[in-house]
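Got some structures for you, see below.
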Structure I
Amino acid sequence: MSPLALRTDHARRTLPIAPGKVVREHVGVLLREHRRPLLVVLLWHLVAAVVGLTGPWVIGQVVGLVTTGRAAITDVGVLVGLLAAAVVAETAATWVARRSSFVLSERIFAQLREGFVASAVRLPLSTVERAGTGDLLARTTNDIDAISYVIRFGIPTIVVSITTVLVTGVATVLASPLAALPLLLTPLVWFLPTRRYLRLAGPGYLWEHATYARLNGVAAETVEGASTVDALGLSDERGVRFAEAIRESHDAERYTVGLRLRWFPWLEVGFFAPIAGALLWGGWLAWDGVVPVATATAVVLYVQRLLDPLGELVGMLDEIQFAATSMSRILGVGEVPPDRVATGATPAGDRLAVEHVRYAYREGQDVLHGVSLDLQPGERLAVVGPSGAGKSTLGRLMAGVDGPRTGRITVGGVPLVDLELDELRGQVALVTQEHHVFVGTLADNLRLPRPSATDEDLLTALDAVDALDWATALPEGLATVVGSGGHELTEAQAQQLALARLVLADPHTLVLDEATSLLDPRAARHLERSLGAVLTGRTVVAIAHRLHTAHDADRVAVVEGGRVAELGSHDALIAEDGSYAALWRSWRDEA
């Protein structure tokens, strides 16, 4: 397997890439759905192309009259008037045709973009976590931009060019099949180089897109984890990874640029060979009297008229090849299979149980080793342990984000992965230290888990997480636009917003993975106490480094090396003087 093939294969191991058949079928569906406006666009371009044939014909007639000595002022005046009218008509028809093309293109792009967003938000969280942010980010930026350009400008260009080429080509052959023979030079020159380019460009652009994804991922991870990188002295290592990503991106772009550089010279020859051939061949035919001078002139002008649309069409071919690869990546997001199949089983109660669970991010490298926990409804369990012990992984499995490799996690006796996602979120919810404020009003952000919530419900949820004061103090209260470009919320306020969404979702079991980690200790303690009143009666799994959470919990599970090393109440574990007691003393001394 070639290095390019290996890199392409690596690209396919992130999010799926739709095969060419799927891309063609999807394009066909889009065109069928918009066939009526597409026919209108084609009709207007056909009118513009037919009217545009008048110019070469008129010039040919004038040349014929002059060369035969039969030119009269009246005849020339009529021809010039006809030419002027044709120019005006062609301009008007072209304007209407291009406007219709742009409107159609925007509609198609809007439909494609909305479909992509719908597919992206339905992606299983387990798939997104395994693929990383770089690949998805590249598809939502680079690939969408490529598709946007081709749809908005490529469709009008392609329609205009193909219509003009076909109409002008037919007119050239009808004027004189013999004089039109130089038209054959273009396909003869272009065939082999273009075939080679199309064969290699697809994998090349796939590799190029994959390097963009890797580069985006490395950059995003480095920026997001800047404090960790600095604290652990990983700047040099991250720099090396960034340089490697840039180098691979450079190699990929150099490869695709090389393909174009070897292809473009043949395109230039294919452009100008027919014009030179038509001029020489037509001149010789007219000199020998085989065809009239007027006809030979018209044929040369028709061939020359083909130059611009052919140039635009071939120039767009490279953009189409690039966009086709982007389309396969965008449609590939919709090809991601669900990570679970709901069985329709109904939980018999709210009891959450973890039974002999093993889990691995990479085959053969388990990070959880036979973990078992049994939570009573309404119980509060704190999960503590050193970094990298598997606490967050266990929390994600207990929230149903992914399923275990072996064993099972059930609620009411039903495995979490057997529940529909909507039902699962009504049973168990996960809140992490990562949160997002969407562009929109504060009310819109709060209503995400419960669209039917009233303003009173929203205010109650905000009050529960001690956010009512700052929320009502906003310029327009719940109607204040927040997020990018709107009112900027602090990190603490954004996290309170995420917790308020949790209150509105109203699940019976909550998994809190460092949910208050971005607040200062005093604010975090105050928020957790305020939230405690709301969480009464719910099962709570709190994963935290701040051990005051463990102190307040009913039981504490100490996770070490992917196993539950200790399990019991705070007081009991302190009395055992084991790992938890050591963690408690260390944390208390630091605090």
Structure II
Amino acid sequence: MTTEGSLLPVADRAGVRRTGARLVRSDGRAFGAALALNALAAGAGLVGPWLVGRIVDAVRAGRGVAAVDRLALWILLASLAQLLLARWARYVGHRFGERTLARVREEYVDRVLALPASVVERAGTGDLTARGTADVATVGTTLRDVGPDLLVNGVQAVFVLGAVFALDPLLGAFGLLGLAPIGPTLRWYLRRARDGYLAEGAATSRVAEIVAATAEGARTVEAFRLRRPRIAAGREALERSRRARLHTLFLRTVFFPAVEVTYSVPVVGVLLVGGWLHARGTVGVGAVVAAALYLRQFTEPLDQILMRVEQLQSSGASFARVEGLAAAPRSAAGSPSAVPADDRIEVRGVRYAYERGGEVLRGVDLTVRPGERLAVVGPSGAGKTTLSRLLAGIDRPTAGTVTVGGVPVAELGPELLRRQVVLVTQEHHVFLGTVRDNLRIAEPEATDDRLWAALTAVGADGWVRALPDGLGTRLGPGGRATDGSQAQQLALARVVLADPHTLILDEATALLDPTTARDTERALAAVLRGRTVIAIAHRLHTAHDADRVAVMEDGRLTELGSHEDLVTADGTYAALWRTWHGEVTEN
């Protein structure tokens, strides 16, 4: 198993072979049927050249037209049988490929969903996107087209070469000797192709990541005048991709011409040796003609095999990237004994530093009591969002501990963690499907009554009831569009359905208008009464309504207390409150 820089792992050759064998075993009956049908088709294809040789011998022996016609009729019947068997074999092979591709896609989706958010962020969405689109599509083409074709041509090549040896072992030996130069050429190509295609895939992922990051952060790029650096980064990524593609193109331009020249050698060799043997009376003209036709016929499946081998290098690299997710870090499985004793959250001596940056949190100590509402405030860059990620178990602290009920949050299994702590950020997503589908992602067994209750809790029942089909209204492309506030209300409704004991809101209502945001927060407070709510405050009215307020500055917790106590203390929070309250009053 290898990695591509900071990207996700890539499966090694042994891992790809094991996975390929497992996929074949999972649909072994179809694979066996395809193999048997290909063998029958290849056997039918051998009849034609052998009968041509018989025709040559019959003409030399002076036999009549009727004998030639009978042999020609058998050639026609054999060709028809080969055609029907080959089509049937290809049909079975394609069905096998489509079913296998479905398994590959399902496994890929399952593995992506099992990745911790921190792993996804470090790898970059561009890499996941490239693997899930271009690489999976390449694997699909191989399973649907290349695999069946390779199977057909492989069986044909073996049968044809065997037929030459059956006609005359010496002719077969010379024919095989003429193909010998293909071996070193193929080895030269295979030693370089996999690494070349892996580098090409990594370069494609880098381009996708640059494009996605630039498009997503377009406003930031404009605000900070980062246009030139982003263009430079894009050009650099495209240049790396160009060089990687030119390298694989160079490999193909050496490999294929060398192989094409080799194809004519065995045919010429068999004709020369066959003529010499015929002059000595060892072999008949018909056998020489049949052997030459077999070897000429052999070049077609061999050419297809070598072309498919080239495609297999590309698809093998893609398959290695897709299968590499099996070795990516997973969310903690959690041990059966690691069950929190209660809902108390303890933060002790926590420090955290990102891989490519300085320390973000510096010795934070905090206790969040069960059932309280805690607001975390502070200037931008103070470490509020990083603290929320540690509390939610997305990241592990560099030093110190974050526990819930005495158990490290990051060590809880996914299912147990979701029942403990849920983080809701400004980011939200509306999935393709109905309103009902979007809500049942959080609780698949929820009844419509529960769905309406969740929508009512976040103030979204009004606009959902106004939709043409209510909960059955389709959302997204081809359906009803939602604005930012409606999409975020759906996300909050999913949280209500998930029903965790601790809810972390990282400026989750920032995209709502002030009235809707305040109503939504009040509704959430009513629904989650008796549960813990930690709000990363964007608007200070959230802090005003909280039981306690924690003030973050430069990665440290500098103030902690109720709103009234902190205003009276006339510290950082009091200054923030006066500034914000003055702005609200003026508005």
- For which of I, II does distance in nm of label points 7 Å out along Cα→Cβ at positions 429 and 445, calculated from the coordinates, equal 2.5? II
- One of I, II was used to calculate distance in nm of label points 7 Å out along Cα→Cβ at positions 309 and 453, yielding 6.6; that structure is II
- Suppose you compute distance in nm of label points 7 Å out along Cα→Cβ at positions 37 and 501 for every structure in I, II: which one lands on 5.8? II
- Task: Given a value of 0.05 for FRET efficiency 1/(1 + (r/R0)^6) of positions 485 and 565 (r between Cβ atoms, R0 = 30 Å, to 0.05), point me to the structure among I, II it was derived from.
- Result: I
- Note on the structure: With distance in nm of label points 7 Å out along Cα→Cβ at positions 29 and 229 computed for every candidate in I, II, 6.0 is reproduced by structure II
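Bear in mind these aren't lab numbers, they're just calculated from the coordinates by the rules spelled out. Please read all numbers here as calculations on a predicted model, not as lab measurements. Cβ atoms are built from the backbone, for glycine too; each structure is taken alone.
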